[in-house]
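Each structure below appears as structure tokens.
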Structure P
Amino acid sequence: MGEETKQPKKAAVEELLKRLDEGRVPDEELRRLMRFEIGRRLQWGYKPTHEEQVAQVLELTHSLRKMSIATEVDTLDSQMYEIPISFLQIMFGSLIKGSCCYFKDDSTTLDEAEIAMLDLYCERAQIKDGQSVLDLGCGQGALTLHVAQKYQNCRVTAITNSASQKDFIEDQSKKLKLSNVEIILADITKYETETTYDRILVIELFEHMKNYELLLKKIAKWMKQDGLLFIEHICHKTFAYHYEPLDEDDWYTEYVFPAGTMIIPSSSFLLYFQDDVSVVNHWTLSGKHYSRTNEEWLKRVDANVDAVREIMESFSGSKEAAEKWIRYWRGFCISGNELFGYNNGEEWMASHILFRKP
């Protein structure tokens with residue numbers, strides 16, 4: 001890997017984080033540093049033998065079974081997801097889908113890619129009009145509203161632990177004159193209900209959970225006997241790991257997501273958790289789609305930076321803090337662009353899994 005494999009000195013890490021915080025790291029340098037960290041993660045993740053590779057994944061599955069369903073959810077919510085809707089409307093596409101989009105070709109726009117992925121979810125989840133549908137961890141409601149409009153006889157329920165997300169989705173439902181949407185404000189790790197659903201959709205939630213065994217046991221109780229569960233999660237194609245620093249030289253996990261709040265599963269990781277659900281089908285989607293998604297998000301932020309600055313100044317209370325937020329989100333997009341685009345999208349990617357009840 002040439003220049004990208006030269007290990008930075010530990011003494012430089014603190015200075016690097018300071019320069020990132022102050023906006024003194026040019027985009028191209030950030031991209032180079034990201035590629036370096038990606039290379040180090042791959043060197044750590046790929047084991048010398050297949051036996052060791054399988055053992056690494058199994059060790060993580062066993063450790064998760066001893067944990068609670070989730071940890072640090074409040075920290076992640078406050079840092080990542082309780083962001084002004086006016087900013088999200090600028091950064092994301094028109095449906096405010098804050099997750100991987102599906103680009104059919106080079107001419108596909110971000111708005112088109114949002115719809116294409118939502119349609120793909122519906123197809124792979126085998127949604128039919130008239131079904132009851134549950135959307136867990138619904139974000140700003142892109143999938144909830146899409147299903148409610150596309151299948152007007154479906155009853156769509158969404159669960160979020162964000163009051164602002166609930167208010168936004170309910171407002172959008174009124175504007176769209178949808179009477180088949182219900183939003184529940186709850187922490188799904190603690191939520192209980194006797195209601196069961198034909199289809200349950202979970203998009204990029206599992207990465208923020210820990211004990212998949214307990215979570216899938218809970219979700220299975222909400223599935224009708226002939227119901228289906230569709231999950232999307234980001235992944236590495238081979239290995240799985242806690243989102244934590246590799247060592248003292250690792251600046252990336254401190255810069256993008258709070259360390260300890262995520263798991264990056266392998267593409268087949270959930271197949272080790274079939275106590276209460278059974279796999280029906282499994283697909284993977286090239287990381288190029290998520291790389292392009294992040295690229296398009298970055299373009300939208302840059303094209304509207306003055307408006308973003310005004311929003312973030314009002315949100316944070318100071319010009320200095322607003323500039324930090326802008327740098328953070330630009331860095332987030334650049335990091336995602338590099339991570340998912342690495343090795344032509346064949347390392348980190350999206351995994352789609354369809355489960356039924358045993």
Structure Q
Amino acid sequence: MMLKLYLHGIDSKIIALAIEENACVTELKSLIQEKTSISSEDIRVFYLSKELINIEGNERELRLSDYNIQNEGNLVVVLRLQPGPYKTDLTRESWSVRDMDVVTPEKLEIISLQKVLDPDVELSPEPDMITFEDDPDVQRARMPCGHAIGAESLTEYCRSVLSSGKFEFRCPHMNPKPCDELWEFSIIKKCAALTTEEQREFETKLSINYLSNFIGMQQCSQCQSYCARDNGETVRILCPVCSKKSNSAVEFCWSCRRTWRTSKSTDCGNLNCPSEDPKKKILRECKDKDISGVQCPSIRACPKCGLMIEHTEGCKQMQCTCQQKFCFLCLQMANIHGSYVCGSNFKCERAPTQVEIS
């Protein structure tokens with residue numbers, strides 16, 4: 001079966017892809033390279049709050065099904081930005097996306113229908129937890145935590161969550177105490193009876209919220225492509241999309257997102273440019289929380305790749321999307337056998353708040 005997917009994040013365009021449902025991630029990235037002329041090594045692909053990686057633990061090739069990507073799914077691409085000044089020949093490859101692959105609002109199928117839940121959704125006679133609707137003729141889904149909510153009510157609640165910048169959906173039931181159980185997006189999709197357009201809205205917004213909070217993603221001020229730095233210390237950045245379109249190096253400042261105006265590597269020449277990396281500010285200002293009996297910053301950067309990770313629940317042991325295991329308290333990385341150096345059954349010394357990012 002062929003899947004129809006939508007690609008967001010490059011040059012303010014939505015790009016349509018058609019790919020086999022059992023395709024591997026490597027094939028997906030090759031298809032993206034074919035559609036966009038951007039090397040597969042220069043992109044990171046995300047679905048919801050997960051980065052699509054090619055190989056799991058250097059053993060198994062991962063496929064779209066491993067990420068539960070279904071038809072009409074929406075992916076977000078983030079460009080791996082290289083530091084300027086740019087010295088490579090820009091004429092070797094031109095930027096182009098075929099018009100037939102670009103999806104405009106006019107091409108999107110937007111159908112307004114009354115929401116009807118699938119037969120496999122468990123219904124509840126209980127009142128809607130948000131609106132208190134108790135009409136027996138109105139469908140209300142029983143969520144995994146047991147609380148009831150209508151499709152329209154669930155849709156608007158999740159939209160408000162995404163509008164606040166969050167990327168997780170948790171039960172808002174408050175009586176007699178907060179429920180706060182995590183709802184997976186696959187459950188939201190069914191119980192809210194999301195339309196194709198709502199699915200597109202929710203999936204892309206969820207991914208963008210996650211990327212903005214924990215990858216330190218920004219947008220190129222000219223083409224609006226989503227970007228992330230390979231080197232967390234670099235502020236002079238080249239946008240590959242703008243550079244290929246103009247056939248000349250187009251550089252901008254990571255801190256203020258304005259055009260780079262000097263020949264220096266640390267001073268962009270723009271007035272009132274903030275010099276601090278926003279990721280460092282997050283690490284410095286995040287609140288402490290109790291982890292395995294030790295007060296520790298709730299957000300850490302992976303000691304290997306620099307990915308921002310928030311501790312939400314569980315023990316001190318952590319595994320980054322880059323597959324590196326490390327202790328959230330002392331920040332020591334696991335050894336080559338995957339064993340935690342500090343052990344797992346006792347407290348270890350808390351590492352200081354991070355001031356440098358890999």
Structure R
Amino acid sequence: MIGWSCLVTGAGGFVGQRIIRMLVQEKELQEIRALDKVFRPETKEEFSKLQTKVKVTVLEGDILDAQCLRRACQGISVVIHTAAIIDVAGLVPKQTILDVNLKGTQNLLEACVQASVPAFIFCSSVDVAGPNSYKKIVLNGHEEQNHESIWSDPYPYSKKMAEKVVLAANGSMLKNGGILHTCALRPMYIYGERSPFLSSIIIMALKNKGILSVTGKFSIANPVYVENVAWAHILAVRGLQDPKKSTNIQGQFYYISDNTPHQSYDDLNYTLSKEWGLRPNASWSLPLPLLYWLAFLLETVSFLLRPVYRYRPLFNRHLVTLSNSTFTFSYKKAQRDLGYEPLVSWEEAKQKTSEWVGKLVEQHRETLDTKCQ
């Protein structure tokens with residue numbers, strides 16, 4: 001498309017920032033609108049430095065503000081929707097997650113219809129597929145197997161319902177008489193520099209004498225590097241705008257993984273941080289079935305106390321299952337329809353992430369030295 005423009009929601013986030021850095025290199029792209037509720041000053045500065053031939057417009061606005069979304073979508077060719085609240089530990093109120101992840105997506109789709117935006121790419125999650133039981137093994141799963149999460153926890157439920165809304169909107173009539181085309185990408189657990197999850201794990205370990213907390217001892221996952229996830233979104237943008245490819249992509253979802261070895265979450269954390277002296281927790285842990293039923297007990301206590309006291313369990317059954325299942329997926333469908341091949345190898349991703357972990361460790365030590373002085 002000549003002279004096209006793109007809106008990215010959640011642009012200040014872990015994945016959103018990477019997508020924008022890649023988008024500026026796209027041919028014929030005239031403007032990127034970066035939308036988020038709040039941007040850090042350093043993110044705004046980074047985006048301002050990206051402006052070459054492409055205009056980068058930073059917009060601060062709420063995904064629940066319909067008027068804001070309508071203005072943001074005006075004159076836009078493609079929307080990449082990454083804005084979401086990610087919470088699997090029950091830290092955020094349920095209604096807040098449902099409002100942002102589901103209602104926000106519905107608002108954005110409506111804004112696209114009103115502003116006649118023809119293409120919409122949704123950043124979904126592997127969480128919409130499960131895992132539903134730590135006892136069930138899924139190795140190299142694929143889209144035709146029809147995996148679907150049964151959890152009523154707000155994060156997987158809201159992402160699952162939002163994805164359904166996005167895919168159902170494919171083929172909708174736009175205000176100018178055109179047609180809306182949509183697709184969804186389901187990345188695996190995303191790691192890489194600036195990962196908020198990895199950052200919290202490293203900082204927690206540094207406060208605990210360098211011992212990494214147990215996050216998924218019994219899991220087998222296929223984590224995906226953040227740059228490869230961003231690249232898949234760029235290919236989806238190209239695909240929906242290409243008349244030859246678009247027909248195969250419209251209304252479809254795709255698992256996005258890469259060539260990172262299958263491993264447990266604990267092994268991944270250790271691999272990325274061992275160079276800096278961090279080590280795994282060698283202490284005894286509860287057997288998995290017992291841990292699961294303890295989570296059930298804690299959830300029951302939380303439910304019974306709800307009328308008088310808001311008790312948040314340390315963990316729940318969804319988190320136990322998510323962190324301890326064999327649950328991996330192939331990217332063959334994305335390879336076939338989008339032409340997706342991982343840009344960054346496991347060795348390079350490991351090195352880049354490990355170097356970033358090293359900077360975190362250094363910052364933490366400098367902070368400690370300052371306090372001691």
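General observations
- The greatest value of FRET efficiency 1/(1 + (r/R0)^6) of positions 146 and 226 (r between Cβ atoms, R0 = 25 Å, to 0.05) among structures P, Q, R is that of P.
- Entry that produces 2.4 once mean projected area of the Cα convex hull in nm², for residues 298-337 alone is calculated, selected from P, Q, R: P
- At a computed 3.3 (distance in nm of label points 7 Å out along Cα→Cβ at positions 34 and 250), which of P, Q, R: R
- The maximum of relative contact order in percent (Cα under 8 Å, 6 or more apart) over structures P, Q, R, that is, the highest value, falls on P.
- Structure from which 1.38 was derived, Cα Rg over 2.2 N^0.38 Å, for residues 42-161 alone, options P, Q, R: P
Quick note: the coordinates plus some simple rules give every number you see, no bench work behind them. On a predicted model such as this, the values are computed, not experimentally measured, just so you know. Cβ atoms are built from the backbone, for glycine too; each structure is taken alone.
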